[in-house]
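Pasting the structures in now, so scroll down.
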Structure I
Amino acid sequence: MTLSDPSAQPVLECRALSKSFKGFYAVRDVSVAIADKSVHAVIGPNGAGKTTFFNLLTKFLTPSSGAIFYEGRDITRESPWSIPNMGIIRSFQISAVFPDLTVLENVRVSYQRSQGYDYQFWVSNRKLDDFDDRCMAFLKQVGLERDAMLHAGSLPYGRKRALEIATTLALSPRVMLLDEPTAGMGHESIGLVTELIQEARRDRTIVLVEHNLDVVKDLSDRITVMQRGQVLVEGSYDAVSNDPRVIEAYIGGDLMEDVGRV
């Protein structure tokens with residue numbers, strides 16, 4: 001892993017970010033700076049506020065207080081549909097593909113949007129052929145080129161997640177937010193998705209919520225641990241995994257012995 005210059009301006013940053021629901025704080029006073037071209041993991045027990053934190057960063061939720069900055073610009077009050085246009089693209093815990101479209105068509109939907117053709121329904125066959133060539137390159141990048149003409153709904157779960165990464169890459173993101181990309185996968189699929197994320201990190205920033213600590217260890221430059229909506233500790237994998245507060249928050253035992261089972 002190549003760490004970014006710690007003195008450089010963060011590509012994405014939140015300051016004292018909070019979200020309350022009728023007095024209950026799902027996220028409270030969270031400040032996180034995410035370095036450009038890094039992989040930054042957000043981990044913590046169930047109910048720690050990780051997904052709410054992602055929802056705030058991508059404006060699915062409006063903060064109760066605090067601020068969010070992207071490339072130094074305050075985006076706290078931006079609309080949710082403006083965030084992808086800035087280059088911040090997010091995946092979700094639940095697989096989100098168009099099951100009745102082919103694998104290639106799924107990627108083409110994303111790529112057309114990135115090229116300004118999202119609302120143009122009448123496009124020449126020549127232009128579509130140009131799109132398809134580029135989309136096949138995205139599918140090759142994630143190992144799905146042989147599945148291009150299959151319906152996406154027929155793919156096994158792990159390959160659907162790979163397709164989601166391809167559709168995300170087709171949007172030309174500067175920052176990718178991945179919400180539990182290996183959830184519900186077997187060992188082989190986890191290895192596939194981990195390799196894809198390693199490939200996808202080139203020239204972009206990745207922020208991921210992930211429960212599998214083997215994946216976190218393999219991928220992350222920096223880790224933020226959340227508990228009860230707040231930042232418990234932040235640092236490298238070695239520092240975080242040996243912090244007594246983290247061990248207590250997770251399992252009340254030796255975290256290193258339980259890596260991959262949390």
Structure II
Amino acid sequence: MKLLVINPNISDDVTALIEAEALRSAAPGTELVLRTAGHGVEYIETRFESLIAAGAVAEVIAEHTRPGAAPVDAIVVAAFGDPGMPALKELAAVPVIGITEAALCAAALQGHRFSIIAISDRIKPWYRECVEGFGLAGRLASIRSINESLNGIGAVQQDFKETLLALSLQAVTEDGADVVILAGAPLAGLARDLRGLIPVPVVDGISAGVRMAEAVAGLQSGPHRAGAFAAPPAKDRKGLSGNLEAALAARQENAALPQPSA
């Protein structure tokens with residue numbers, strides 16, 4: 001199996017964290033292709049920054065799904081908040097899995113109420129909207145976050161490990177969380193260090209995304225050729241990159257293939 005794992009942030013340090021956790025999480029024999037967004041921001045904290053990141057992720061997906069590109073079996077969008085999702089599912093004929101949806105699914109399978117631990121206060125309203133979008137608002141115990149300035153996005157774990165642990169414990173003891181989600185690619189791998197210190201299951205978004213992508217790809221359910229996630233309809237387009245134009249055209253051609261008769 002071959003997974004394309006995309007960091008929607010422009011930080012190479014965060015991509016390194018993503019890669020390390022993805023390698024630890026992937027099943028034996030799974031090949032990982034790591035890519036970093038070609039434009040955008042150091043780390044995504046707002047809805048508008050997510051909008052910018054969505055375009056960057058679409059370009060990476062297009063590059064790897066255009067005709068002639070080496071095929072991948074699934075794609076992981078490796079930023080909490082799932083920039084561009086679910087719209088990106090319309091672009092690719094393979095499963096596109098966001099680490100938010102993967103983490104929420106993993107949490108929902110392991111407990112009734114979950115809490116999200118985030119890296120900034122500003123990010124919390126957007127994350128709450130994401131949970132509401134998945135219909136899980138009633139199971140959200142809390143969103144707790146660091147409320148201090150970050151020295152560097154690649155050093156959040158080292159700088160705030162004790163703070164993140166304290167927030168996780170508060171989520172359990174004060175908010176009633178059955179599961180804790182450590183949100184965001186900058187926290188990739190931290191769950192492994194904190195599991196023995198937190199008395200409930202701890203979910204890592206990158207690990208959940210990789211394992212869910214493997215599972216969904218393994219189901220071989222087939223692509224969307226109809227319905228809400230079918231390819232966007234053909235129409236006049238202007239100013240798109242060559243990769244995006246080619247990927248869209250190929251997706252539309254694939255969607256137009258005749259369906260087998262019953």
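Quick note: the coordinates plus some simple rules give every number you see, no bench work behind them. Nothing here was measured: the structure is a model prediction, and the numbers come from that model. Cβ atoms are built from the backbone, for glycine too; each structure is taken alone.
Worth a mention:
- Parent structure of the calculated result -10000, given that helix-only ellipticity at 222 nm (-39500 (n - 2.57) for each DSSP H run of 4 or more, over all residues; to 500) is the read-out and I, II the choices: I
- Among I, II, structure where distance in nm of label points 7 Å out along Cα→Cβ at positions 65 and 145 as derived comes to 3.0: II
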